[in-house]
Structure I
Amino acid sequence: MNKISCTPQRRASGLLGLLGLLSAACQAAPDMAGRWEGEAGIPGGALAMVVDLANGAGSVTLPGRGVKGAPLADLMVEDNGLRFTLAAAFSIPQASAPAARLRWQADGSLAGSFSQAGLEAPLSLRRTGPPQVDRPVPGTAVSPELTGTWRGRYELGGYPREVTLTLANQANGLGGGELLIVGKRTTRLPLDRVRQARGFLTLDAAGADIRVEGRWQPAGTGPARFDGQVVQGPFEAALTLTRDATGGRP
């Protein structure tokens, strides 16, 4: 029986060949950064979609739904594709959010599926330019005039909602709190972002895609007051809040 001699030179040559293959594979990994445009083939009408990706972050624009720059959630970029969910774009809880799963194609496009509630539709995207990711503005601390409990109400769809807002600075130095809305049902929403700037206040509760924004005035002849609006998806309603006279600190 003939034996194959494995000399040091042969072993070195084989190792170099293996390293060359690994290096080529790494170099071939596609760069997903950019603006990607396409559509999901949903029965009854295609859903146009623009996805921006850069540095592990992403946002989506849905022209047909009036959505621009909604942040992507659960974004995972891999060598051969990516996946993400679109709760913010559809104004629904994360647990039932539509999801996209895409794979890199030989022609440089991305193709895969768009799924929601157990239903799937084909989704394909092509890179059209550099990324234009809309990044959320960071939160801030809140001043002592804002910390405490605020109460008020708004009306939506002919039904009143009683609102209790609590604000406080957290251990990380940023403002936080809770929005309690009582209408046909009671909803407690933690605030994901609080931003105070020159008499203007913005609150975000991403769990229900609710934003509260408007101007506030410190206490003078009466209690501190907030006049603004509550926005949930395409719906808006005027909202007025007044701060508890004692400061309302829990």
Structure II
Amino acid sequence: MENITIDRDKCIGCGECAADCVGRHIALKDGKAYVREGGCIGCGHCYAICPVGAVDMPDCDTSGLDRILNFTEIEPEKLLLALKSRRTVRRFTDEPVSDELVNMLLEAGRYSPTGSNFQLVHFAVMRDKENLRRAEAEGMRVFKATPWLAPQVEEMESLPDGGKDFFLNGATCVIVVGANHRIDASISASYMEIMAQSLGLGVYFCNYFNYAAKHSEWLQKLFAMPEGIRPGATLVLGHTDVKYRRLPPRDAAKVVWC
């Protein structure tokens, strides 16, 4: 339970916080909002919606949260075109991904929604060249040690380069997103993937490496995720070395109207 406090001197009794509280944790009493026992998941909706700033969350860092951008301020046609224009990129330059860019990606991932607002998403950022090299080799080792992946290994080794850089494609940064539920990790990684595109980075989801991360003791030790947190999505990224000039074709949407 989060520590929610309400300044009754500031509160104007509008009831917005109570109406928006998913756990019915806030109610009105004597024309003012008050916090009931139990039910709070710390989502911060009450903090975000209060028109006079009467709600506080003392256990949280609330600095710099007064500036927001509503999605309706972004032209829908431009947003849709940007989403359709994003590409999975596997060609990178040797330029490292800076701390500034990585921190923006992590901030995007940190603000993704999670089930019941548990916020049990963890990130492992790998940029060390030696670790990247060994991680590539570790991915291949895990695949070769897994009998049912034998056809995949055979296909990789039949490539002109013998499967070199099959997992990471020479990328300069890998971010493994872990959570207690894969859906939380996947949503967080999707936020980060869109952010990476806006930063001009090339990025792709690598489920092959994500499988290796789940079955390699060395990678698990390197990523140091807490007990109960498992790799749910892997983003491989770097400065792009390719430019796309048009949208690719797609099949028609498969929809059931009910």
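Values in this text are rule-based calculations from the coordinates and carry no lab data. Computed from a prediction, not measured in an experiment: that's the story for all the values here. Cβ atoms are built from the backbone, for glycine too; each structure is taken alone.
Here are the numbers for this structure:
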quantity: Structure (I, II) behind the derived value 21 of relative contact order in percent (Cα under 8 Å, 6 or more apart); calculated: II
quantity: For -0.44, -0.91 (log10 I(q)/I(0) by the Debye sum over Cα atoms at q = 0.09, 0.16 Å⁻¹, for residues 96-223 alone, calculated) the corresponding structure among I, II; calculated: I
quantity: Of the structures I, II, the one that 3.0 was derived from, the read-out being distance in nm of label points 7 Å out along Cα→Cβ at positions 40 and 72; calculated: II
quantity: Which entry (I, II) yields the derived value 2.7 for distance in nm of label points 7 Å out along Cα→Cβ at positions 88 and 168; calculated: I
quantity: Answer label among I, II for the case where Cα Rg over 2.2 N^0.38 Å, calculated from the coordinates, equals 1.43; calculated: I
quantity: Which of I, II leads on distance in nm of label points 7 Å out along Cα→Cβ at positions 104 and 120, largest value; calculated: II
quantity: Origin of the derived value -3000 (helix-only ellipticity at 222 nm (-39500 (n - 2.57) for each DSSP H run of 4 or more, over all residues; to 500); candidates I, II); calculated: I
